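Please treat every number below as a calculation from the coordinates, not as lab data. Just so it is clear, the structure is predicted and the values come from calculations on it, not from any experiment. Cβ atoms are built from the backbone, for glycine too; each structure is taken alone.
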Structure P
Amino acid sequence: MQPANDPDVDYKALVQRGYDLCATSYEAARQGEANPELDLLTRQLPNGAHVIDIGCGAGIPIARTLAQRFRVTGVDISSEQIRRARRNVPEGTFIQGDIMSVTFPSAGFDAAVAFYTIFHLPREEHPALLRRIYGWLKPGGYLLATVTPFAEAAYTEDDFFDVTMYWSNYGLDDYRAILTQIGFKLLETAVTGHGYTEEKQTPAEHHPLIFAQVV
């Protein structure tokens, strides 16, 4: 683990390049079925609802599961991940880009999901990202997102599927406060795992999962 504070390094480009390079091994390690916690969201939505998947990766398993009942738009910074998502979930719409730069109509989505994604952006951008999501959701729309239990200054590690990867995050209490300030109503906080198959040898991980609603 190394501090990620070099002003000459483009850490978003590092994330993009990293996910491009590790796409094959990362896709192979993802679970084929979504964690049961996704039901927190899906049981609230009618068939045909429009859901945005932020940091959709190769579309497995979240976008593919959502696409069984809903219209799905996925966004990911990695062009290779997006290429694979289009192959894996041909009924979805997938956009390559920085989620802080892409634009969508106001109140265009019934729900948003962000699994294992937010912590790849500089944490200084997290409040603005959550405000953007709030604006993209219809009144009464839902957000389901994994966050992190404790705040950590930005850092990189060199052993993420054999590439260097970047993380930056606040803690769970910070995210609760940010969401409430923006105007979300917090509905539930759950815990989900790392989302990898059993064959992927990885330390046990537990990610707080926040379920919130636009009010």
Structure Q
Amino acid sequence: MISTIKALLPQALVAQHLRRLGPPYALLTFDDGPHPEVTPQVLDRLDKFDARAIFFVIGRRIKRAPHLISEIVSRGHGVGNHTYLHRRSDVNGRPSLSRFYLDAKRCQVALERHGINRAQVFRPPGGRLTPVTLLVPRLLGMQCVTWSLDVGDWAFRRNEDVQHGADRLLRSITSGDIVLLHDDNPSLLDLLDIVLPELKRKGWDLASGVDQLTTNRS
């Protein structure tokens, strides 16, 4: 029922899927970074396969690897706001407008200190859509972006988890998908080592989706 309601929300309010144009293409997105060890290795893998992504950054985690914000941008990727604290209560409860606004604004300020003039895209913690989590990004001049494909990579701990996740991604992906991944789990690297070469072999465009969400937005 919840997924059906989300699917009915207009694209102008929340982007959950890219427009289906041209050859098969998808957008990879990475939440919960930056991670000082994992994120640089994600960037190297994306470079190798001509892929561009959006990294939805948790503001309080910038200080553990501040140089990575400019590194992400210099390699042609987008940076999005994923709130500053990423409170568990915002995932499981109903955040107040004032508190959620200040938390998202705090992340914007942190990103601005590291060269992001204004993040154009926003992802609420857990992808939770409520009147508050939909209104706040609009007040801050951002588009809310969720996803259409999630393989649960944040929970991967074993090789079998990775293989099952990779198989599911390759089996389920459709043109225009926004794929949810997390660059704070080292197991993600093994997943990318499986799916990136296979998607490249099959002719998938993993680069142009970034511009659809981040170019020429007011």
Practice task
Looking at FRET efficiency 1/(1 + (r/R0)^6) of positions 91 and 171 (r between Cβ atoms, R0 = 41 Å, to 0.05), point out which structure of P, Q has the largest value.
Solution key: Q
Handout entry: Entry that produces 22 once relative contact order in percent (Cα under 8 Å, 6 or more apart) is calculated, selected from P, Q
Key = P
Practice task
Rank structures P, Q by distance in nm of label points 7 Å out along Cα→Cβ at positions 35 and 195 and report only the one at the top, that is, the highest.
Solution key: Q
Handout entry: Highest-scoring label, criterion being mean count of other Cβ atoms within 10 Å over residues 107-114, among P, Q
Key = P
Fill in the blank from the handout: The value -7500 for helix-only ellipticity at 222 nm (-39500 (n - 2.57) for each DSSP H run of 4 or more, over all residues; to 500), derived from one of P, Q, belongs to structure P
